[in-house]
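Structures are listed in the sections that come next.
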Structure P
Amino acid sequence: MTLEEKQAQLVGFWVDQGDEVVAPMSDEKKSSTRYDEASAHGIGHLTRVYGTRPVDPVERAAWLWAEQTRLQRETRLGIPAIVHEECLTGLAAWKAATFPTPLAWGAAFDPELVEEVGAAVGSSMRQLGIHQGLAPVLDVIRDARWGRVDECIAEDPLVVGAIGTAYVRGLQSEGVHATLKHFVGYSASRAGRNHAPVSAGRREVEDVLLPPFEQAVRDGGARSVMNSYSDIDGVPFAADPTYLTGVLRDRWGFDGVVVSDYFSVDFLRSMHRAAADQAEAARLAITAGIDVELPSPDAYLTLADQVRDGRLAPEILDRAVRRVLTQKEELGLLDADFSAPPSAIDLDPRQHREIARRLADESLVLLSNDGVLPLDPQRTTRIAVIGPNADSPEALMGCYSFVNHVLAHHPGVPSGIELPTVLDALRAELPSAEITRTVGCAVEGDDDSGISAAVEAAEAADVAIVVVGDRAGLFGRGTVGEGNDVDTLELPGVQRRLVEATVATGTPVVVVLMTGRPYAIDWALPPRRSAEGVIVGLGAVNAEDLPESPHATIGDAHAPRPAAVLQAFFPGEEGGPAVASVLSGRVAPSGRLPVSMPRSAGSQPYSYLHAALGGRTDVTSADPTPARPFGFGLTYTTFTHSGLHVAPEVRTDGRIRASVVVHNTGEREATDVVQLYAHDEVASVTRPVAQLIGFRRVTLAAGARATVDFDIPVDRLAFTGVDGVKRVEPGRIRLWVGGACDDEETVATFDVV
């Protein structure tokens with residue numbers, strides 16, 4: 001291969017890039033290179049052929065097959081291009097199925113179902129000649145203010161790793177390579193700001209941020225990785241071989257391809273100021289371990305000349321080219337036949353909608369309920385449906401859905417898929433009810449003129465369903481999503497005022513939160529009691545000060561609050577029917593919080609994985625205790641957990657074999673998420689007060705019991721010691737199972753020896 005042929009394999013080209021802002025600074029980063037010039041010697045990637053504009057999939061496939069054939073026939077080496085697309089909530093293309101956002105995956109606690117989602121997405125991509133998907137996001141949530149929380153799975157690395165790895169397996173089972181992102185530390189930015197510096201210490205990186213990526217590489221066999229935009233302790237990640245080579249390849253054995261996040265190579269020059277020009281940025285990135293520059297030729301167009309004049313060692317260039325060609329061989333591209341493009345494609349078949357519906361059902365988290373849910377058809381014949389998200393298809397989907405990511409720039413183009421809203425679904429679910437619709441207010445802005453009409457509607461109803469929350473978008477176009485970071489965790493706009501005004505009518509109010517992040521809604525939630533009746537999660541509030549009324553807020557016995565609160569994390573195209581079926585009671589909610597529900601933005605960054613001094617203490621008046629903790633979720637029955645048993649001793653190289661009895665003590669079938677937590681009581685470094693080490697979904701009929709067994713490697717308790725070595729340390733471990741991370745309903749201890 002000539003140097004120009006090698007260089008061409010290490011760049012992508014955004015053939016259809018227009019004026020839409022669908023990537024950071026993409027409006028400023030138009031490639032100055034023409035496609036025919038860039039592909040004269042071949043090309044490594046074609047960027048978002050289907051996902052940049054609304055294009056008919058069959059027509060676009062015909063173009064793609066013809067272009068791949070041209071690359072085979074008209075370039076000297078005849079090597080086709082890898083086609084990559086976004087696929088975080090399904091294939092981000094017109095008319096393709098839109099699944100729940102990853103935060104909803106975490107709420108479902110169901111890796112097997114997420115693997116089905118990955119396989120469904122992969123099957124659509126493969127039909128269209130797409131080879132690589134830019135998902136999953138394995139960033140562990142550290143700060144709810146960060147705009148990209150809706151792209152993340154959870155604040156717990158075990159949940160992120162298990163569910164993210166399941167998605168990798170599903171996608172790759174269809175012959176599409178998954179791309180892990182954003183490696184690593186992106187979500188730990190200061191103050192939750194996008195692209196902001198990361199000040200994480202070695203222990204946080206090793207024990208919290210890296211494990212999901214390691215699991216997806218070692219257990220999931222992921223074939224591609226994408227770098228983080230951020231710097232860690234002052235070193236831009238795109239130029240740091242410590243992780244891109246030392247950890248990823250030398251320690252974990254990854255032998256796939258590392259691609260740059262869009263424009264991140266040039267960002268070494270333009271944003272980090274770590275390179276004087278594009279040539280230096282390219283040299284830093286490829287030496288650190290970034291093999292391919294995306295989305296279009298930019299800094300890597302200097303590589304051939306740098307080899308010629310001795311600034312770049314030829315073996316560094318060859319190393320990256322070898323990896324790309326190996327990937328193309330694995331994908332079958334070197335022998336591909338592009339003579340027969342698909343003539344008919346259904347990107348939203350019934351099977352995909354069924355999977356989307358199951359995941360949406362499982363992801364809904366019931367945060368409070370005074371008995372108004374499920375709705376009684378005999379007592380709720382008049383229903384007022386209120387709120388800006390009640391009749392909004394866009395409110396069902398995350399930032400990287402095609403509707404919110406791309407169609408926002410094409411307002412006259414239909415979505416191409418059925419998107420029944422919560423209002424549509426309630427009318428279908430409750431055909432005999434008299435349902436009225438009032439907006440009340442917008443998602444954003446300070447216009448409260450519509451609240452009076454909402455109050456009138458609530459006063460005339462038996463129950464009011466108020467659907468509020470977010471509108472996902474990018475870089476200021478919305479309330480959550482990439483670049484939409486916030487400094488407050490109050491509901492956007494005047495939505496809290498809308499909720500409080502409807503609650504004040506005295507009509508029972510059910511609040512449905514359709515959001516991409518957890519909001520500070522302690523004002524809407526009652527105090528919480530464990531299975532034994534113990535008050536938990538109240539911070540500085542004394543139990544004897546609690547009001548008796550279930551409709552009174554802590555600290556104010558006269559302030560009313562909603563009768564029920566249901567959390568939906570952007571539940572996708574079938575999210576409307578899923579919400580309606582939970583409200584009606586046809587489906588019992590089974591979701592659990594994958595991220596703590598904060599009391600205020602002032603408690604951020606926060607994680608349930610905090611050490612003792614990271615929680616409520618007597619040496620500060622600031623209380624970070626969340627309004628609802630990680631793992632919390634109610635349903636329409638009650639579960640008890642008892643008889644937790646574990647062997648008294650476990651070797652440092654052994655396995656934790658524990659069992660617990662789960663009992664459905666209510667009157668209907670439902671699903672429990674059995675959560676096994678651990679705490680290392682004395683260790684050489686501070687350890688979390690709670691750490692999830694196992695979880696299992698269990699469905700039980702009314703009155704039924706089951707023994708749930710866990711078989712867990714003890715190295716799930718490993719941590720990085722004072723000397724920087726990760727190990728399992730001997731000592732006493734306390735285990736428990738309960739309704740959330742802070743609910744020690746049944747407890748056992750054992751010694752690691």
Structure Q
Amino acid sequence: MNAIVSCGNTSFNNLSVQGPGIQEIPNLSCGSQENNSLWIKVTIKTDGTLGFLLTPQNSALIVDFDFFVFGPDATCQSLGSPIRCSTTNPIAAGTSDNLTGMNETEPDWNEGPAELGNNYVQWLDVLEGETYYIVVDRAAGNGDFSLEWTGTATFSEPPIVNGSTSGALNIALCDSDPIDDGSTEFDLTQSGNIAIGIQNNIIASYYLTENEATIDLNAIPNPTTFRNTVNPQTIFIRLENALSGCFTLSSFTLSVTPFNFPDLADLEECDTDNDGFVAFNLSEIRNQFNTDPNNIISFHHTNNDNINLPDIYTNQTAFVNEVLWAKIYNSVEGCTVYKPFTIIINRIPDAVPSQITQCDFEIFPDGMTTFNLTQANSDLTNGDSSMTTQFYLNTTDALNNQNEQNTLFNNTANPQILTVKITNPLNGCFSLTTLTLNVSLNPTTTVTLQSCDDNVEDGIATFNLADAGFETNGNAVSYYYNTNDALMEQNPITTNQFSGQNIYVRVENGNDCVGIHIIQLEVSAIPQATIDAQGILCTNLPNHPVTLHTAVNNPGNYNFYWAPNGETSQNITVTQAGDYTVTVTDTSTSCFTTLDIHLDASEAPVLEAVEVIDLVQINSISIVVSGNGDYWYSLDNGNYQQSNFFDAVLPGQHIVSIKDMNGCGIIYQTVFVLGIPNYFTPNGDGYHDYWQVRGLDINTNSRSKIYIFNRFGKLLKQISLVGEGWDGTYNGRQMPADDYWYSIQFDDGRNVKGHFALKR
């Protein structure tokens with residue numbers, strides 16, 4: 001356990017207790033344990049009485065503080081039993097407040113738990129040298145507490161805090177770091193040294209809150225480099241006697257006075273002689289500050305030396321940048337700030353003397369032409385594309401930045417030498433070199449290329465420009481739409497699709513132009529032809545072949561080739577279905593077009609089955625055929641339909657026809673649909689005098705039988721399906737009007753039963 005040492009009868013304010021604690025209290029006689037506990041150690045200096053008053057910060061009665069007292073010769077290793085304890089609950093005991101403690105009026109030495117007691121027990125009679133431990137425990141509720149000592153006994157004296165009343169402990173600094181935020185580093189020990197003074201065996205520690213200082217919790221770990229978090233900020237100092245453990249608390253204030261400047265811009269200079277050393281004028285740094293006459297500025301190698309550098313300063317190591325420090329001291333505020341800056345040595349760009357050779361686009365060249373000077377940039381800058389180039393007629397113009405020439409330059413002599421200024425745009429450093437302009441005097445030639453239109457009559461064709469023959473002898477060749485682009489080497493052609501036009505060819509050798517020539521492109525039309533099949537190919541009619549016809553104007557101007565047959569006539573006759581291709585070639589240009597046709601075959605239908613559903617309320621017929629054709633169906637010479645299904649078919653004999661719509665044939669089939677009358681009227685008027693099944697096929701139903709019964713199941717008549725039927729009599733006697741039943745046994749094994757009505 002960590003006990004707070006109480007010295008000099010000093011009272012405590014806002015002591016914090018929290019956490020369940022380690023159960024270190026032995027032999028409790030008041031029926032409790034540690035909950036949120038705080039230990040206080042008291043060593044008696046003079047005899048007398050020892051009491052205290054504990055006042056919770058939260059006065060609600062639900063907040064319940066208990067305490068236990070051990071002594072008079074208690075140690076952390078041997079506490080013994082408590083000699084005083086109080087665990088009374090204010091609400092249970094009915095007290096008017098939640099204060100507790102030890103006083104002279106109470107007779108009992110312990111009280112509690114719960115309703116037992118009145119929050120107080122009798123104080124102690126103590127002697128010099130005795131040590132007591134007081135454990136304060138918050139059994140319920142929340143909040144901190146204050147403790148005031150009572151009685152006549154005194155404790156060992158705490159250290160004295162010197163300078164706390166005069167403000168000598170306070171520290172004020174300038175905000176002189178790079179960030180203007182009211183925060184800087186403090187050495188708290190300078191306040192500690194003042195507070196200790198000439199006292200011996202005194203240890204100073206520093207805290208952010210008074211409670212942490214009281215209980216010695218979370219001491220500031222690095223007091224010599226403490227950075228404030230608010231401005232001003234209060235720091236609590238704890239002076240503790242290393243021998244007695246007595247301590248005292250005080251506080252002091254940290255404050256920060258703003259004294260800051262923005263970051264300095266670096267100094268950059270060009271190393272014009274390229275030796276790695278440059279003289280810098282450091283006085284340019286002063287121009288970056290305000291003109292406050294109280295600011296004294298000097299320059300140094302580090303941020304803590306006292307050796308001033310001269311205003312004209314040369315770097316110490318070739319080509320090595322250095323960090324220097326400007327020291328700003330304000331003679332009024334007494335504040336000092338160091339600001340770093342870098343002196344930067346910039347190399348001048350590489351500059352390579354170069355030459356370019358341009359072509360003179362003429363049949364009889366005179367050596368005067370147009371140059372695109374930027375074509376030399378890579379050579380001039382040694383391949384550094386980040387450099388800029390400017391062109392002048394002479395060195396004087398280049399140094400004075402006058403009479404700069406356009407990069408599209410017309411030479412006036414062959415050869416001609418220009419001065420080139422190469423500049424690094426990042427720092428402005430430049431170098432000078434030369435560019436020699438040469439003109440090639442090779443005459444211009446013309447070559448013609450022909451190609452066929454690409455399958456669409458749009459005048460566009462695919463060309464291989466290399467067929468012109470200029471890409472030989474290691475030459476580099478590029479193609480352009482006009483002479484200006486060819487001369488300036490801009491907008492090169494990247495396609496192989498062209499109309500009839502001129503293309504301009506630039507021929508180079510080693511980046512030197514050795515000629516600009518012309519390619520004349522001619523686009524020839526492809527044959528405009530179509531292909532069709534004359535007739536239908538019926539596989540069931542082998543003597544009726546189909547003609548494949550190629551339609552084209554002036555067929556005598558073309559050659560024909562058929563695949564897969566290999567025939568070479570305009571039209572061919574075929575007897576097999578499949579894919580056919582004809583290639584039509586113009587005999588004058590060799591341009592061709594290829595036409596494809598797929599020839600489908602058809603045939604007459606083959607009847608596979610006739611499915612009849614009859615003897616139901618709605619009769620139907622389904623026709624099943626096979627074959628490779630487009631088949632349509634008709635019932636009793638009615639309109640043809642694509643469906644092979646007919647419904648609502650009346651009983652009787654019907655004719656079904658199936659036709660191939662491609663004209664390869666038609667077949668017919670007779671179909672019988674059976675029907676049974678719901679009634680008959682055997683009265684001799686010639687209508688419905690007999691009851692008989694309708695739609696019979698005599699050839700397939702000659703042995704079928706019909707049995708007729710009355711409602712009582714008596715067999716009245718057996719008739720054949722092929723006769724005229726039942727006349728409504730039984731043994732020559734007319735049967736009365738009534739419902740009668742039938743049972744039909746067909747030749748195909750079907751058995752159908754039902755009833756019908758006889759009407760008189």
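FYI, it's all coordinate maths here, none of it is from the lab. As the structure is a prediction and not an experimental result, all values here were calculated from the model. Cβ atoms are built from the backbone, for glycine too; each structure is taken alone.
Which of the displayed structures (P, Q) returns the greatest value of distance in nm of label points 7 Å out along Cα→Cβ at positions 141 and 637 on calculation?
Greatest value across P, Q: structure Q.
When P(r) over Cα pairs in 20 Å bins from 0, in percent is calculated, the result is 17, 50, 29, 4, 0; to which of the structures P, Q does this value belong?
P
Computing semi-axes √(5λ) of the Cα gyration tensor in Å, for residues 125-300 alone gives 53, 17, 15 for which of P, Q?
Source structure: Q.
Looking at structures P, Q, which one was helix-only ellipticity at 222 nm (-39500 (n - 2.57) for each DSSP H run of 4 or more, over all residues; to 500) calculated from, given that it came out as -1000?
Q
From P, Q, which structure was relative contact order in percent (Cα under 8 Å, 6 or more apart) = 6 calculated on?
Matching structure: Q.
Please state which of the structures P, Q yields 3.7 when distance in nm of label points 7 Å out along Cα→Cβ at positions 245 and 613 is computed from it.
Matching structure: P.
Figure out for me which of the structures P, Q the number 1.0 belongs to, where distance in nm of label points 7 Å out along Cα→Cβ at positions 485 and 517 was derived from the coordinates.
P
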